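Values quoted throughout were computed directly from the atomic coordinates according to the rules given, and no laboratory measurement underlies them. Quick caveat, the model's predicted, so the values are computed rather than measured. Cβ atoms are built from the backbone, for glycine too; each structure is taken alone.
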Structure 1
Amino acid sequence: MSTNLQASEPIATGSNRGMRAHWNAAAETLTRVVTHDMLALATRVAVAAIFFYSGRTKVEGFLTLTDSAYELFRTEYKLPLVPPELAAHLAAYSEHLFPLLLVLGLFTRFSALALLGMTLVIQIFVYPDAWPTHLSWAALMLYLVGRGGGRLSLDHALGIR
């Protein structure tokens, strides 16, 4: 039996070809249904929720930092080069502003990049053993940095890439 298959091509039997064709058809359908716009919206909201809820634990009322937030930055977080009082304010404000921008899809790439930087600081200086969690956050933010907010965003409405 002679064949023109290259050495790296798998030999497919009739049933393998049928299963592969069904699998590939299903994959194509999913690719059309689960669009970048849908992924970007879900990712924006997911990342925003993580950081916004963290920010809310540091404030009372609108944006008044709690004593416990200051204490957290003095004793547990202890960032180098940044006084705890300043770090507490920067973190709390960032955890409110950038999630809001992400939900709106406004300056999506910049907002995701800012929160990615915050995640790197947390990973390196605060919780180095929490890398599985931080890696999952980083993957979501890298998607937004690389692909943008999608058509369901103010970026798209304003013509911002």
Structure 2
Amino acid sequence: MTEESTEQVQESVEVVEPGQEADPVATLTADLQRLQAEYANYRKRVERDRAVAHESAIGAVLTELLALLDDVDRAEQHGELTGGFKAVADQLNSITSRIGLEKYGTAGEAFDPQIHEALMHDESADVAVATATKILQPGYKYRERILRPARVAVTDPAAGE
């Protein structure tokens, strides 16, 4: 039952005046409906809390793996990832992607303080809006939750004179 049905049950309960006998079947039926509605709401709340706890646990584990993923990326950029280590790195990237970890941050995209952390600042006439011109450390998110913002160098448009 939903919250609407809970309200309907409460409205359908008859007010018994003193001296008038209440119908025991109607009273017990209303009590039963109210308890069913309360239980349904409780079950939904527990499921919602369980889902949030599950996502938080996965996010915490993925956050711990970010340093390892950064090391793997640096090794790959320097050409040091070969042989068996490359297979392990590919499998690690595959597993984290399958779980839902997304890497973001590309040079040239507009700077967004919600998902970027500015570490360096510069001005240039080549850009029209604040732009993340260099990605110093990629950002990661799990579903809609930012685990780590992308650390970037920002270039602002040059002030016109």
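Here are a few things to note about the model shown:
- Computed 0.70 for FRET efficiency 1/(1 + (r/R0)^6) of positions 41 and 145 (r between Cβ atoms, R0 = 30 Å, to 0.05) - originating structure among 1, 2: 2
- Among 1, 2, structure where helix-only ellipticity at 222 nm (-39500 (n - 2.57) for each DSSP H run of 4 or more, over all residues; to 500) as derived comes to -21000: 1
- Top of 1, 2 by relative contact order in percent (Cα under 8 Å, 6 or more apart), largest first: 1
- Origin of the derived value 22.5, 81 (Rg and Dmax of the Cα atoms in Å; candidates 1, 2): 1
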